[in-house]
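Visitor: There are structures below to look over.
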Structure 1
Amino acid sequence: MSASDGGDARPAGRSLRRPLLVAAAVLGAAATTYLALAGTSTGRSGTAENLWFFSVDDLSVTVLGESTAISLTMTALGVLALAWLVLGAALRRGAGTGAVLLVGAVWALPLLAGAPLFSPDGYAYAAIGSALQHGVDPFVDGPAAAGDIPGTRGAEPFWRTSPTPYSPPFVVLLDVMSHVVSERLLAFLVALRVLVVATWVALAVLVVGLARRCGVDPARAVWLTVANPLLLLHAVSGLHNDALMTFLVVAGVGLALARRPYLAVTLLAAAACVKVTAIALVPVVAVHAAWQQPTWSRRLPVLAGTGALGAGVFALAVQLSGYGWRWVDNLDVPGKAIEPLSPPTALAVLLDIDDPPLDVVRGIGLGVGVAVCLFLLTRVPRWGVLAVAAWVSLTVVLSGAAVWPWYLTAPTVLLALTGRRGHGWLVVAWSVAGLFLALPGGRATLSMLDRPFVDGAVLVLFAVVGVVAAVVVVRARRRRGGPAAGPEEAQTPVERHSRARSSAT
């Protein structure tokens, strides 16, 4: 059995498969190699030097000039997007799971050697951990309160002076990591990359297993997730905590599919300890677990028990961290960067660019997001826990005060695992578009355009996507002759028994 077969029984005799795989590997590796060598000088707001083991001055903004550097970066991203689509073409011609994983690994190798790209968050993590070694309370003061210490020099000015919005258990993790490496910045970044890569490998194994369990082509699931350039750039390279959170979320949803709801909500609570937005998925699993029971008298205790366990584990972890709940006051800190990719923020700026009503519009957006999530909970019996978890995760992202490409990591993986064609096209669309939304130094590309024009364009784009998605759903339901039925696991035992009796008769 060849490596390209990856253990799957896939059609043979596709003459273009191997050339397409080679072309995808070469194009993608060339793109990621350029990005790794060029480093973070393009689009970086900080001025610190020696933030990685090497730098190629000839590819820096100082030598090339800003316009040339940005053009070359966008070209490399375009080549990477093309390579991913070529890999998709090979997939349609029979490339298997092993081949897709191998090509994704080839793309990732240069990124492993290069500096953290497309976001300075890894340096912010290091700054928080280092400041903790000097007695700074990260939920009261920014890392700059520790003074001029080496561990904080890579963080952007905004994050050096701002208290952290991260969950206290994640801050404890940063504290431990910084202590272990004695506040050495580069050692901290290497340790963080090792953690992220280990998480990514574990996620690959999990995706393949869940895809097979759900009856989804594992090769296609891998292509849409762990071999997705958007996720490679912002997880493997960018070092975001979204990678660890996504692994825990997917593992939790996988346990829900395996009828182990109490372990599932425990893992989701652990995911919320990394990034608090994951707590929104606990009700999804609770409703799913309750719906497996045949009567309401048995559903309600399960609903209450799983929901209380998930919330309780998270609350206990926060309390044990020793910081209490004052961190909640900092959840609005990311929104202080008024970026147009967030629909509520874009709408506020469009209404009044000089004095945007951010608090009001974002409050309304949050309310709309909560309402949509509550509606989605009613869809669990029909759509299944996986699809609803994906849409709840996406709703939480889009109703927030700030949206960045790496926020789509969890929705991407969950939607890909549903195996639905429309979900796959949605993932492809935002993955390609998301590649161009940030520069290697972390600056948002949309912030370079005139406002409020770009804010209006973002809102129009979201509206168009929403209408198209609605039309696709309606047409799909009509073709099936009724409401979209969830997978077999979403039915109650009574419904499965009734269906089995009907089929027998």
Structure 2
Amino acid sequence: MNNSKIFCMTLIMLTFPLGLYPQETLNKDKKISEEYYDLLFEKNKVGKVRLESYLSKYKGKVVYVIEEEMHAIFLRSGTEMKTYSKSRTLSEMDDLSPIGFWYEASEGNIKRTTMGFVSKDRKSIEFQIDIGGVKTTKKLDLPPNAIFSNAFEYYIRRSLKHGFSKKLPLIMEADADIVEGFTQVEQPEKNELPNLCPNISYKTTTTVAGIKNIELRDASGWPVCVILPTINAIFLRVDKKRADEGFSPIDIFEQSLIKPNRPIKSVHKLEKLKLRLTFTSLEIPNIIEDEYQKIVKREGKSIILEIKRIRPDINKKVKFPVTDEKLKKYLEPTRYEQSTAQQIMELAEKFAGQETDAIDVAIKVSNQVYNFIKGASLSKGYLSALEVYEQRVGDCTEYSVFTSALLKSLGIPTRLVMGLVYVDGKFGFHSWLDFWADGWYSVDPTLNEESVNPTHIRLWTGIGEPSELRGASTSALNFLNKVEIEVLDTEYK
């Protein structure tokens, strides 16, 4: 079985063009700072970051400019996946109030574009986005005191003193969203990574969109180390020469696989599964409880989870398109599920044929997608439905997003699911989807399953918007290298 298309990780890095503030129009009138960091994952250098701030003139006034550039390389079943991102934000000098930004990035040579403009009355921000050739706009109310996420570090350094803490709304340039950021300045412990991070004067703990960082800072206020405990990664401050040295990429996908205490046989006949999940992390991550899975017991750092297969009643006829206002969120197109694109609508009609029942159509479309996508592409990132249509390649995320877009175009509500699945003796990160037919039912187009087997452990559900997909990434990171799985009981048909 081709595990390269089955196992996947939803670690989203969006991508954005040089359209709003081209480099040649912004002179670096006064350089404020320039710092370099190596990205270490499991002690291997997998990337580098450059941070620069300077003063420039924009529309006749002096503005505070922050540039952030990151390069990283990971392996996926031995194939290189290169990621790159670069952003520039323009803010007011005195309080870092946002003016505008652009952000570009690529993940496996798949590019996206976006930029953002703050309105003249400073009450809203408008994003312009291009994903898969589909251009959209998004407008959000701008909360008081909001700043750009990449300006948060500079805000912290301006306010740095022991005992300081602050919550601020942050504009997420990569997600075209606004979230809460929190930071707290603490007294560092004497034995806190003394060899790797020497001469520490301050410790800050910062949480943005649910992801916690620990920054160990020297007397200048700049971080010497930024620790990401969720994924056991560290950003280590270095000089430019060292930052430009080569990388030692690791296979993050192979490392994410989890071998249970014993094999699970005949998965296609499995009806119920009982597992014990034991976590090595400080806290037990949130686990979805729904009609598919329930936590039946908690034991310290362990939970006992029961999962069952739910087969749709093929004799139950459910009409579509669905018009229930409560399901509107799951019917609308998203930036990755371009369900109103002409190509998607035409293909959905072709796949559905003359079927009039939502369950039959959902199963039929899922089966057709299994045959439509011709192969995996290990070097590419998260593709949109239109890109899958054009390239006919992808892994589990592409199978799910593409199927979801097709069903939405027919008026069948869908939601994406991210979790773990058991294949060839190991659990790995995986994506599938739910569709609505007077109740939520799961299909797995990657594995061509009309009713998903009970080794599917659900960690997240949502839609194909970056602001929601960030939740999938967070859920995956909370499980990465932090859980042991013990098979307690199996029940077969």
Structure 3
Amino acid sequence: MEKEFTLTQKLLILLDSEYRWFTLAEIEEQLGVSDKTIRKIIDETIQELPPSIHIEISRGKGVMLHYEKRNAAIGEVISSMYRQRTLYQLLDLLFAEGGLSSLEELADKLYMSSSSLKKLIIRLNNHELKRYHLRIAYSMPEVKGNEMNIRYFYWKLYYDAYEFSGWPFPGMDQAQIHEYITRIESENDIVYFLNAKRSLSFLAAIIMTRVLQGKYADVPKGQYDWESSMLHSSVTALARSLEQRYSIHLPMDEIRFLQAMFSLGQYNYYDEAKISTMIAMEKTNLVQIQEEKYQIVNHFLMLALTAFPAIDMNDRFIWEVGEFFEKLRLENVLPDMIAISTSNLTEYVQKECSPMYQRVKSCMQDWSQRYSDILYNDYHLTKLTLLIISSLRYKSKRAFLLIGGEFSIRHYVAKLIKNEIGDELIINTSIMEGLHDEIIQKHGIDFVISTFPVELNTVPVVIISTIPTKRDLENIRKELMQP
């Protein structure tokens, strides 16, 4: 996505996050660009917005976004704006008929000069396509490079442009493809998340279009056990249906690619009894330490338990970790998949859950010393961090809050800490006659939270600022995790 449009997207998402005035200084800090650039982006965005949505600018107040939220979604507006970009229209044309038109003919279709089109292609080659190791040729423009990367690139392009509605593949039967995916769900008692099902239908259309153009993927069998995968038979049947519907032949590499992507899609199970059975099977399988795929999971679980003593190591958590590593192994089979796997939540998790993220990262670094051939990136660390955070069960502890200030501040800080930490922490704010080990033991205090140093031998002391910082709160959480 081009840089200017990325800024427009960030601006609209920011203004949509709260119904209030945003100062230019706030916007400048969030977008990381100058005041002048922000004003330019706002002026251009105002011109592109539909009549039902408008941006108000007021001297002394700032910027505010107005629209009736019941009748519009800002994400859909952003997607619609993206489709109007010349960059998108060029890439869409190249997908449909790349290599069939000269630079001049393509420029005519886009109502622009050949020199402007060449500049746009140079920009695409140096930025948007570079990450995927792709490029567009000049004489007979066509996206060139590894076939897998071309598919990944177009998959993201079209999903960004049609995330909520619409269908960008006129030669493909959307309803039929949707029905094929529904059949996979029924046969395996699963249900894909709505956005995942839509995304998979896009991918199927992209694969069919490329195969019809004579472009094939290369997915080696490798060491992955394709035949024992849950979706193997259903995806094989899907491939046969697609072959019949579009009069094509899908080689095994294409079927493996379909199976991998459908297996990596986000889905839930219909039947709770089936989930219980699968959880029990995973628990049983983990004792089969002679198989590497179970060694991989066991080794991580041991490292995680050491790093996070408060993990609730129940059967479901173990199963979810097993599912995570099964998908990670599958991603490693696909060429360049790891290099482009991303999550919109990564930046948030790295910022808001930084200590936990860093500990998960450290765990995986230790794990990698044994399994260095299995690659991962920030996307996978993000998923693992969220999985572990949701599984932490702190032991309930009692803390005494000691603040060298007036009594009302003590209560305020206690409430603030409770709101952030939760019910696992019981805070005592009473006035004690002296503060020494005997008093602490008498009141059953597990640790002390104080704004100044305290000499105690029987319990630890967590030093905080008068108003606790994020680091202070993380230190309190760490103390809760101690056995």
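Visitor: In terms of distance in nm of label points 7 Å out along Cα→Cβ at positions 297 and 449, which of structures 1, 2, 3 is highest? Before the final figure, lay out the partial values.
Guide: On the way: 1: 5.9; 2: 2.5; 3: 3.7.
Ranking 1, 2, 3 on distance in nm of label points 7 Å out along Cα→Cβ at positions 297 and 449, first place is 1.
Visitor: Ranked by FRET efficiency 1/(1 + (r/R0)^6) of positions 97 and 385 (r between Cβ atoms, R0 = 35 Å, to 0.05), which of 1, 2, 3 sits at the highest value? It would help to have the intermediate numbers written out before the result.
Guide: Details: 1: 0.90; 2: 0.40; 3: 0.20.
Sorting by FRET efficiency 1/(1 + (r/R0)^6) of positions 97 and 385 (r between Cβ atoms, R0 = 35 Å, to 0.05) in descending order puts 1 first.
Visitor: Out of 1, 2, 3, which one gives -18000 for helix-only ellipticity at 222 nm (-39500 (n - 2.57) for each DSSP H run of 4 or more, over all residues; to 500) as computed from the coordinates?
Guide: Details: 1: -20500; 2: -4500; 3: -18000.
Going label by label, the one that fits is 3.
A short reminder: the numbers here are calculations on the coordinates, not readings from a lab. Only a predicted model underlies this, so the values are computations on that prediction, with no experimental measurement involved. Cβ atoms are built from the backbone, for glycine too; each structure is taken alone.
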